[in-house]
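What follows are several structures.
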Structure I
Amino acid sequence: MTLNQVISLNLAKHFDFETLKVQFIEAHRGSLYKDALYLDRPQGKAFVFPFGVLVAWGLNHEDLQYLQAQLIEHSTQTHPQAFHEQYPYEIGAERQGFSNDRLKLIQGDTHEMLALSHALAQSAKLLEFEEAALQTINSTVHIPETIARTGSSRLKRKETAQLRGKLFLAKSEIILRYDLLDAPEFFWEYPELEPSYVLAAGYLELKPRVDLLNRKLETIHELLEMLADEQKHQHSSLLEWIIIWLIAIEIIIFFTHDIFKWF
C-alpha cells in the first residue's frame, strides 16, 4: 500500500473561478467538474473549489507552495493564515474509510479522491466560519455580562448602533455563504460516489459542527435583539425627557406670562 498526505487549505473567501478555469485547465492539465477544478500534478492530484479551498493529494512541499501562490493571485480576501487540515492516506485498502486518523482509499482514482475532497473542503471552510463566530462572541461577551450586572450595556447610542452593525455583518457573512455546506451538486451527476462523501463528512463531523455553528449564530442573534431592545429603550427614554422638558417649559411660560404677567 502507498502512504502519502492529503491536505485541505482554506486560502481565501473565494477564488475568481472563471479566470482560474481558463488559465489552470491549460497550464496544469486540468479538467472541470461540477463545483470543482481538477489539476493533474506530476506528484499527485489537486482539486480547487470556488469558495477558496485547495485540496491536494500527494503533492510535495514545493508543488503545494507553487499552487498556493498561483491561487492567491486569483483570490478575494486572502486569509492571513490558511485554515488547514491534513491526513495521511493509503491507496489499495480493501475498504474505504478512516482508521486512526488515516484515510484509506480503494483505488485512489480521480473520482474517489474528488468525492472525499468535497467533504475535506467543506470541513476546511467550516473552520473559517467557526473561527469567525467564536471571535464575534468572544469580542462581545462582556456586554451581556455588563447588562446582567448593571441592567445596562453602558454603551452610547452611537456605540450601540455600530456594534449592532458589526454583529449583523459577522452573522450575514456566514449566512450568505452557508449553502457551501450543503450536499454538493456534483453527486447529482455521480450518485454512486455519494457514499464516499457521506463517509468522510461523518468522520469530519460536519453535521454536528454545523449544528454547533447554528447555536453560535443564535447567540449572536440574541445579542443583536438585546442591543436593539436597549437602543429602543434609550430612544424612548430620550423622547420621554424631551416631552417632560417641553411640558416644564410650557408650565413656566404659563406662570410667567398668564399668572405673574411678567411679559
Structure II
Amino acid sequence: MPSPRQIFEDNIRPAVLLLQVYRLLDADDRILTEGELVDALKSVVHADDVEYVMVIANEVFLGMVRESAQVHPATLRRATLCHLLRQAIVISSTALETFLPALLRQNLPTVIQAMGRDFVPTDDRGVSEYFRDLTFSLDETLRLMGDPNAALYISQKILGLTKFKYLSSRKGVHVVARLLGLNHPWKEIAEHLGRDKEELMRVLEDAINRRNDIVHRADRSREDPEGEPQEITYSWTKQAVDTIQHICLALDELVSQRVKEYSSMLESPMVSV
C-alpha cells in the first residue's frame, strides 16, 4: 500500500500540472494571428498562407495552434484559462482531504498501542467537538476488553467517522495531528517550515473556502451567490497550492518522527502493553 505521502503527492500532482499549463498558455490575451512571427512559424510547419493560426508567445513558451485543432480564440483568453486555476484549488483541497485519513490509517494503531486510553487529548476542545458523535456500544466495549487487536479496531472506528466528517480544514489538520501525538500542531508545523502560524492557517482556510465556492456556486461568493464569479490569479492560486503542499509534507515529517518514538516505546522491554 502506498504511504500517505505518496498518496498525497499523486493526488496533488494534477494541481501542479494545471498551474504549469496555465503559465504556458497565458499570454495576457495577446494572441497573435498575423505578423512576422506568425509568418515565420507558418513557414516552419509548411502551413498555407491562408491557414488561420494562433500564436502564443510569453516569457516561457512559444507555440502555435493550427486551424485543424478547432480551438476557439476565447479558449486561450485569461478569463477561460482561469478555470485551470480554479480546478487546481479543488484538486489540492481534495489531496488534503485524502492525505489526512491516510495519515491516521497508517499511524493511529501504533499511537493507541503506545499511549492506551491517553491517546485522546481530553483537554483539547477541537478534538472533543470533532468526536462528540463517536460512540461505542456495550457489545463493542465488551469486545475490546482483552482484544489484542483493540488498537486497530478503535482506529478503524475513528476512521469510519472521518468518512462523514471532512478533515480538510485547519481544524481537521489540528485534530489529526493531536491524535498522532503533536501537542501544538500549528505551532510545530509553522516552526518546522519557518513560517508564521497565523499566515499558514489563513492561507489554508482561504483555499478551502474558495474550493467550496467553486464546487457549490461556480466560484460565486457565499455572500453573493447570484453575482459574477470571483476573480482568481495565478499568484494567489500558486500560493494556495504550495502552502497545502508544505503543510502536508511538514505534518508527514513531524508525525513520522513522533511515531518512531512511539514504536521505540513499544519495543522497549520496560513498557507493558
Structure III
Amino acid sequence: MRKLIAIALLLLTFTNLMAQQQELSLKVMSFNIHHANPPAEEQSGKIDIDAIANTIKQADADIIALQEIDENTQRSGKGNQAKLIAKKLGLKVYFAKAIDFQGGAYGIAILSKFPMSEHQIYRLSNQADAKAEPRILQMVKLKLPGKRYIRFANTHLDFLKTGNRELQAQQIVDIAKAEKLPLIIAGDWNASPQSKTLNIMDSAFIRTCTDCPTTYPDDQHSAAIDFIAFDKRVNIKVKSHQVLNQVQASDHYPIVAELVLNK
C-alpha cells in the first residue's frame, strides 16, 4: 500500500513538473509616451526620457509596445527616443515610422527582453478620411524560452475619425486571422470598450481586461483606450491586468498584463 502511495505521489509530482515546464509567464506592457513630454511640461516642451525608462524598469515587463515616439525630430532634440530608452534598459528594439515629422520620424516601437526578427510594418487604411494622419501596425517574431515562438504586434489607431478606426481594426483582424503563430497585440486603440472599433477587435482577440480602468485621464474625455489582447485561438490565461495610474510621465497611463502561455 505504501508503495502505491509513493508511486502515486511521484507521478503527481512529475505531472505537476511537466505542467509547469509547459507553461510560460510573460509580462506585457503598452505605453503611449507622448514623445516623452510629461503633462506638467507640455507648455515648456521638456523631454524626459528618464521618466519613461524608469516607468518601464519598475514594471519589469518582458515585452513593451510604445506609441507616439520621436526619432531625430526637432522638438525632441534630434534624439532617437526608442533606441535611447532601449539602451537605458538593456532591451532589444524595433522602431516603425508612421510619418515624417520635423526632419525626423514619428511612430511606434517594440522593446523586448527576447530576440526579435521578421519585423513587419502594415500601412493601415484611412479611406474614411484620406487627410487623417497615417497609421500603422508593426509586428515581430519573438523567440521565447523553450524554443517557443510568438508574434507580437503594436499599433496606434486613428485619433479623430471613427470610420478610419473601424477600417483599421478590421484590417488588423484580417491580418491576425492569417497568422499561424500565437499572436499578442497591444497599443493605443483610441476607442472605448463600448465602441464598434472594439467590437471588431473583440471578434478576433481576447482583451486582458473586461471592466477596463481609465488609461487616458482627461478632464473631458477620460476613457480606457489602451489595450493588450491575444488571438482567441491561442491557449493563454490572464494572470493580472494593471493600469499604472500613478505615473505622470505621459498623458496616458501605462498598462501591464501578466499572461501565462500554455503549449
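Listed values, structure above:
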quantity	calculated
Among I, II, III, which structure scores highest (criterion: distance in nm of label points 7 Å out along Cα→Cβ at positions 46 and 102)	II
Origin of the value 0.20, where FRET efficiency 1/(1 + (r/R0)^6) of positions 86 and 158 (r between Cβ atoms, R0 = 35 Å, to 0.05) was derived from one of I, II, III	I
Structure responsible for 1.3, with distance in nm of label points 7 Å out along Cα→Cβ at positions 54 and 246 calculated and labels I, II, III on offer	III
Parent structure of the calculated result -18500, given that helix-only ellipticity at 222 nm (-39500 (n - 2.57) for each DSSP H run of 4 or more, over all residues; to 500) is the read-out and I, II, III the choices	I
Which entry (I, II, III) yields the derived value 21.1 for mean projected area of the Cα convex hull in nm²	I
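All of the numbers you see were taken from the coordinates with simple rules; none came from a lab. Because the structure is a prediction, the values reported are computed rather than measured. Cβ atoms are built from the backbone, for glycine too; each structure is taken alone.
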